[in-house]
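Take a look at the structures below.
Coordinate-derived values only; no laboratory data. This one's a predicted model, so the numbers in the text were calculated from it and none came from an experiment. Cβ atoms are built from the backbone, for glycine too; each structure is taken alone.
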Structure P
């Protein structure tokens, strides 16, 4: 893509974002201009944390055996 196309796409995205903010502001007032927060995928997060903890426990046990 050339620079002109990228600029045009960026302008279109900004205009669309402004329109969405305007629509939200009509129903929710001035706070409608603030973008809604993205939510965390809690199932993915808890699974990742659980697996990291288990992996760290395994590595910790393994390191104790090799240090003796």
Structure Q
């Protein structure tokens, strides 16, 4: 979660230009993180939990990191 939070902070704190001379844009991201709880987890279950976590992050107001464990 710490790495995901650092990525989120870096993205939201780094305005950028789409094209030379265009105005600066600020972007925010929501990240869903899942962790394996053991050998029975499949890539599909990890992706499902990460997907649920990112939707929670978006529901909480966006620009957030949410972790989901088994």
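Comparing distance in nm of label points 7 Å out along Cα→Cβ at positions 5 and 53 across structures P, Q, the highest figure is found for P.
Hey, helix-only ellipticity at 222 nm (-39500 (n - 2.57) for each DSSP H run of 4 or more, over all residues; to 500) derived from one of P, Q reads -13000; which structure? Walk me through the intermediate numbers first.
Numbers: P: -27000; Q: -13000.
Computed on structure Q.
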